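The structures considered in this document are given below.
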Structure 1
Amino acid sequence: MFSVCKPARKLTKLVFALTAAAFVAACEPGLNTGGPSINTAEPVPVALLVPRGSGQAGDAALAQSLENAARLAMNDLPNVNIDLRVYDTAGSATAASAAAQQAVSDGAKIILGPVYAQAANAAGLAVLNNGVNVLSFSNNTTIAGGNVYVLGPTFSNTANRLVNFAGRQGKNGMVIVHSNDASGQLGQSAIAGALSSSRVNNAGSVGFERSQQGVINSVPTIKSAIDSSGADSIFLTATTAGALPLFSQLLPEAGVSPSTTQYIGLTRWDIPPQTLELPGVQGGWFALPDPAKAAAYRQRYNATYGEAPHPISGLAYDGIAAIGALVSQGKSNALTGAALTQNAGFQGVGGIFRLRSNGTNERGLAVATIQNKQVVVIDPAPQSFSGAGF
């Protein structure tokens, strides 16, 4: 679970809210090779920044789940000792900045968290001159770069996986349907970027306002875009808690039949489970972490703490896993940018992942569909970064 993934030649083989604000990254995106020197023979001081004290519903439970996951990971580390120190950020950028500075003052060699983009960006800026790297739990790539990495699953990673799979299945043209808010526009950009380097043609984009009437108004335009371009697939940014249920009803009624047009989702269509009951999502494609590994993590967490883990708690587990794998090699530069971004990647609770020099990440995802109201994996998650989808 915690080893650095070996190169392929040696092998046999939840969504965070995206903010509308633009953030100044802790450093301009680019190669980051720096970081502190550590003594791997001694416990390695690691700071965990969590949103406890924010007063927002759910943040206290999230904070505890992240801490629990980190400690669960620590218990599994072979021959690696981590001195985990937990700091509360109250979910704010100001408190996160102060917590990061305090953590470094206390000796932290690397920071895990915070969750929210503004807080993570502030934490990175606060310790930039100290040469300490920040593995944030955000998935907002606008803050990635320099000493800030995002561990959360990104739109680009999901879009690349699904577009490449669509190309291998012979799909020729794809219409992008996206909300006009910040999240939808980021999703549209990610899908368009994936299409630009694939064999699937970009057949155009259709935006919609995030309201019932906005969805209704967009349906004829979507139908026209598909008909005029001859597209054989449609990639939606809509979520199960947002416009997806309505689209899954109205588009087939308008003549965009799932039997001739492949429906693809940028977000998970299996959460909440009742989404699987919708007639319009049957046969749709979406991506998800390695189901077997994700289930094993949930079972272990439940057995240890007597409750289910928060959906994003696995990011804390992954952060400790990566740190442990690098420290176990006994090198003083284990927590530098160069080490964190080694190409082989790491094994996490949802499969393989690796950090990139621009602060983003890549994760090995499975492609799934919905058949008879059940999730069915149609392309397994790769087990190395030379595997399917990469």
Structure 2
Amino acid sequence: MAYVEGQTIHDADSHIMELPGTIHRYLDPRVRDDFIAKTGKKDVLPEWFAKAADRHEDPEFRAGAEANILLRKNYEALGAFRADDRPATLDHLGFASQLVFTTACLSNWGLEQAGEIDLAVEAARAHNRMMTDFCSVDRRLLATGYVPLADRARAPEIAREAIALGAKGLVVPSRHPPGFSPSHVELDPLWALAEEAGLPILFHVGGEEKMAQAYAENGLPQVKDFHGGDENFTSVTFMAIPLSIWQTLSVMVIDGVFDRFPRLKFGAIELGASWLPSLMKFLDSGCAAFGKEERLQRLSARPSEILRRQLRVTPYPHEDVAWIMANAGDEMALFSSDFPHVEGGRNPLKRFNESLEGVSAARKRMFYRDNFIDLMGAGLDPALHDLPALAA
């Protein structure tokens, strides 16, 4: 029995869990040694990862995959890193499609911020080969390609190559590129390419500017990471997640990117959504306060209306989705599982349904199905809009 039955649900956020060294196989051999030296990533399979890989060869462990489809997380999850297992994963989950992101490459190893632009470009190209290769086993798996914005001239070339490989959405960082705005007019060829292809531009957690380390120097005992380690994901650093996307969306609306490409859709994935109604109100307020600016007078509508037209977002399962929809618009929120990451929880459908209590069936359908179809455009085969048993 599938986790989802009797309704069409599209999953706007899932991941692969690359084993160490996976990306190296897709790198141009000419830059592989330089990449390893500058990122510290060694092409080895430590004992812990070897054990995880071996478990997926154990018939007894594999026999429990369906019963534990949302209980096993990260490297233990079926289809986490073995592409051939992922179709069965989708069968057990019951999702009509799944947008698939990396885990290891979410920040492109910080190469853009380090000024390693050539290496950042090659890492992105390797990422795109890796993701499209993994997702090629099943058309329900929608691969994402990464496009660094740091090199404005090469960005369209990277995007074009990713689309040719089979990418169904293009990921860009939510933080600004080094030294210039993401609304820079020389990036217009990239947005034009995506609009013409009918594919969305996506922002994902990991591409934002992190909270300054100084905020953790408070004279108190160190707080453990969300995963139990000494990393940097805590209740405090969580607060910084929307800051970059807030600024980036603001300049792209105000500087006219959304209006120059009115058919281009944008998705903010795994960045939460409780901030969205405030951003929409704040943008409208700012435009009212500075209404004499010519660029504001040229906008096609109020910023909130422009965002409602072109932006879609994924709330976290612990957020109040009904409140977000009521205050931002029914057409903006998307379901996501974050499979197989532990952050997605063991029963995301239950948590989202609880937060949608009292919401009409038509509005729930928008959250689980319609808004995703609108976001993905040509990236989602019309034959996948509904599960076969539920197709109109």
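Kindly point out which one of 1, 2 the value 0.45 was derived from, the read-out being FRET efficiency 1/(1 + (r/R0)^6) of positions 54 and 190 (r between Cβ atoms, R0 = 41 Å, to 0.05).
So the calculation was done on 2.
Of the structures labelled 1, 2, one was used to calculate semi-axes √(5λ) of the Cα gyration tensor in Å, giving 37, 22, 20. Name it.
Structure 1 accounts for this read-out.
No lab work stands behind these numbers, since they all come straight from the coordinates. In this text, all values refer to a predicted model and were calculated from it rather than measured experimentally. Cβ atoms are built from the backbone, for glycine too; each structure is taken alone.
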